[in-house]
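Below are structures written as structure tokens.
Each reported figure results from applying straightforward, stated rules to the coordinates on display, with no laboratory input. Fair warning: this is a prediction, and the values are worked out from it, not measured in the lab. Cβ atoms are built from the backbone, for glycine too; each structure is taken alone.
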Structure 1
Amino acid sequence: MGDGFPGQPGKPSRHEGSFPREVPGNLVRSSLGTDRDALLDFTESPVPAGADPWVDGARPGTDLTLTDHDPRWADDYAVLEALVTRALGSMLLRIDHVGSTAVPDLVAKPIIDVCVIVPDPDDEASYVPALRASGCVLTVREPWWQRHRMFRHPEPRANIHVFGPDAVEPERQRIFRDWLREHPRDRRRYERAKRGAAELGGHVMEYNARKQQVLREILVRAVNAAG
């Protein structure tokens with residue numbers, strides 16, 4: 001999976017190419033579109049007692065192999081964007097390539113992270129069947145955390161994260177991605193954190209937790225600079 005972003009230590013995550021192609025009107029904003037305090041509020045919503053975010057027996061991945069940036073990841077994203085756009089039609093409000101595969105000169109697990117915004121993630125009947133018919137497998141359902149759902153796609157390999165318009169996480173992902181693209185020092189620092197986290201093995205949620213502190217520190221710097 002992709003990056004474990006602030007506020008979700010070890011959560012099934014999103015979540016890293018070349019620059020993404022976006023649906024019309026999806027230009028990256030030069031200023032914050034979300035309240036700064038909300039972006040930096042890492043308070044975690046409690047998980048309901050007995051709740052399991054994993055769907056139908058799915059579990060976190062254990063392949064933590066990192067590879068050098070591959071320019072073909074941008075092409076993989078373009079395939080996925082077209083697939084999701086066809087599947088969702090007017091239900092698709094925004095789609096972005098996020099995570100490490102969207103950052104040139106950064107190592108990544110070769111799995112594309114895609115962030116999708118729909119009007120109401122809790123209305124699964126409005127988008128889940130269409131994504132399933134396109135080969136996506138619903139893997140994570142955690143309505144208690146920004147109404148997040150995640151689908152896996154086998155080829156190109158991808159994690160497709162679904163949020164609603166009110167979610168803060170998608171903007172965090174975009175800010176973090178754009179900052180790493182433009183700031184080599186933080187990009188190298190994050191790469192060192194990724195490599196160190198991967199060397200310890202385990203599953204992707206443990207990997208995300210190990211590098212979370214560095215990710216948070218970089219994100220705070222990026223948000224403060226944007227604000």
Structure 2
Amino acid sequence: MISFIFIFQMRKRVLTPLCIPTLKGRIMDEDFVAIRAGLQFLQSIPIEPSNLAAQSHRHRLNPPLTEENVHKFETEHGIALPPDYRAFLIQVGNGGAGPANGLEMLGQWHGVAWSDIPGLVGNLALPFPYVEAWNGKPIDATLPVQEQYQQQDEYWSCRHVAGAIPICDHGCNLRECLVITGPERGHIWFDDRADWQGLYPHDTAGRDRLTFIQWYRLWLDDCLIKARSRNAE
């Protein structure tokens with residue numbers, strides 16, 4: 001059991017500007033140490049009844065993948081996963097506790113293989129098509145109905161998310177993706193097409209881009225801050 005004092009000593013370190021590292025060809029092992037410790041602490045305290053996502057994943061990650069598993073996935077798709085996400089899969093876990101409704105497993109969406117969900121992902125080997133926020137034109141209601149449907153199908157085409165994998169479900173067909181190919185490789189983007197807001201990079205914490213580890217640790221930091229506040233009451 002990790003002591004409450006240790007976690008909050010860790011929290012003081014995590015909340016410094018150093019909590020969001022710049023990845024330059026290497027993964028900072030202390031990130032994974034902090035993630036494991038933070039999740040272990042959250043597992044040791046009661047979960048609020050209103051936190052339905054946490055009630056489901058209970059702040060636990062699925063077992064990690066093997067190097068062979070990850071290499072096979074990369075080979076099959078002709079890609080190389082961003083280094084921080086790749087290391088997370090192998091050293092920490094493959095889906096489970098995470099932002100919104102949790103972290104999805106590699107190659108699956110709510111336990112269903114991507115290949116069984118038409119339109120969910122595009123060609124992963126192609127570069128992600130955007131470097132700035134994008135949104136399509138509104139459906140032209142003056143057009144014949146069939147053409148309106150065609151416009152809608154084009155808006156939802158998986159070509160818009162080529163080179164990106166869905167990693168987090170926000171409900172109502174809203175999701176976050178990790179770009180794995182192209183200039184935006186390694187960054188988290190929000191797929192907000194269900195609300196007709198298009199696609200745009202995740203910009204939490206005053207940053208215009210977040211890597212996977214930055215995104216995940218910001219979520220965990222927030223969980224720990226809320227836990228400390230509840231325990232202080």
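Couple of notes before you dig in:
- With distance in nm of label points 7 Å out along Cα→Cβ at positions 171 and 203 derived as 3.2, matching label from 1, 2: 1
- The greatest value of distance in nm of label points 7 Å out along Cα→Cβ at positions 195 and 219 among structures 1, 2 is that of 1.
- Per Kirkwood radius over Cα pairs in Å, the highest-valued of structures 1, 2: 2
- Identity of the structure behind 1.7 (criterion: distance in nm of label points 7 Å out along Cα→Cβ at positions 51 and 131, calculated), options 1, 2: 1
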